[in-house]
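Following this line, the structures themselves.
Read-outs throughout are calculated quantities, based only on the coordinates presented, and are distinct from any laboratory measurement. Here the structure is a predicted model, which is why all the values come from computation and not from measurement. Cβ atoms are built from the backbone, for glycine too; each structure is taken alone.
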Structure P
Amino acid sequence: MKIELISNSSAETMELGQKIARLASAGSTFCLTGDLGAGKTTLVRGIAQALNIKSVVQSPTFNIMKIYFDGSKPLIHIDAYRLADIDTDIGLDEYIGYETGITVIEWPMYIKNLLPENSNEINIVNLGENVRKITITSQDNTLLEGLKK
């Protein structure tokens with residue numbers, strides 16, 4: 001199933017992230033796609049805010065992964081952009097779908113072989129100014145129905 005939403009500001013994108021965190025079950029994986037600057041990390045900041053994470057959430061581009069344990073659930077934030085040409089197992093599979101937390105992966109196409117079959121997909125398209133079209137594809141109907149409200 002798929003839904004499309006429009007966000008008219010960074011604040012609305014963060015609110016959507018908060019809603020996603022409240023509706024997501026532990027162990028959920030979210031694959032984020034979109035151009036640079038589309039708002040992927042802004043959405044993750046909203047997820048972190050809803051999980052009461054106090055740490056500053058930044059894109060883990062150079063670290064590849066950041067884990068936030070200081071909230072109500074762990075948040076695993078992966079940026080797979082730099083993994084495009086790596087054939088070595090670096091242990092990410094231990095964190096994807098982390099059973100008590102929420103995993104969010106930016107640039108998931110670079111680690112397709114590690115993604116769970118039930119991953120949720122979120123694509124963010126910059127429509128200009130602060131407007132974003134956000135398409136969410138999921139097998140979790142409860143999540144999608146909750147996001148429509």
Structure Q
Amino acid sequence: MGETADPRVFLVVVDETEELQIAVHYAARRAAHTGGRVALLYVIEPSELQTWVAIENLAREEQREEAEQLMQRLCEEILPIAGSMPIVYIREGPRRDELLALINEDPSISILVLAAATGPEGPGPLISYLAGKPAARLRIPITIVPGSLTMEQLDAVS
């Protein structure tokens with residue numbers, strides 16, 4: 001497929017869930033097939049320790065180091081599949097707010113890729129939130145990948 005001036009950017013929200021691998025793999029395969037790129041967003045959410053400033057600062061530093069290590073591992077995993085190094089965003093604040101802000105700030109982001117949780121709690125808090133009123137305000141489509149897909153099934157649909 002020919003390269004366009006503005007390649008599609010598939011944004012994946014990185015968290016600690018099992019279905020993250022499904023979303024990352026799907027986005028990487030789609031990027032490879034369309035000449036696009038993958039972007040990864042990790043949001044460090046504020047803790048409840050606001051009154052203990054020194055502890056809060058230490059916790060934030062530790063979270064940032066963990067986020068950077070996780071993002072590095074994901075980049076190494078995505079590069080051979082997608083064919084290009086992912087764009088990495090690490091932000092601080094409420095996950096929902098930071099996600100919506102990034103989508104509004106970066107016009108290169110063209111698709112949000114999320115994987116649905118398979119547990120009895122439902123598809124996940126971010127999918128549940130975005131399926132409501134915020135979806136009407138998004139300027140990009142959302143792709144929700146079933147979290148129960150095997151890698152073979154994922155390859156077949158991506």
Structures P, Q compared on mean count of other Cβ atoms within 10 Å over residues 71-78: the greatest is P
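Figure out for me which of the structures P, Q the number -6500 belongs to, where helix-only ellipticity at 222 nm (-39500 (n - 2.57) for each DSSP H run of 4 or more, over all residues; to 500) was derived from the coordinates.
P
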Given 15.3, 49 for Rg and Dmax of the Cα atoms in Å, for residues 7-54 alone, calculated: source structure among P, Q | Q
Work out the source of 1.3 here, i.e. which of P, Q gives that when distance in nm of label points 7 Å out along Cα→Cβ at positions 79 and 95 is computed.
-> P
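By the measure Rg/Rh (Cα atoms, Kirkwood Rh), tell me the structure among P, Q with the highest figure.
Values: P: 0.93; Q: 0.98.
Comparing P, Q, the top value of Rg/Rh (Cα atoms, Kirkwood Rh) belongs to Q.
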For structures P, Q, which has the highest computed value of relative contact order in percent (Cα under 8 Å, 6 or more apart)?
-> P
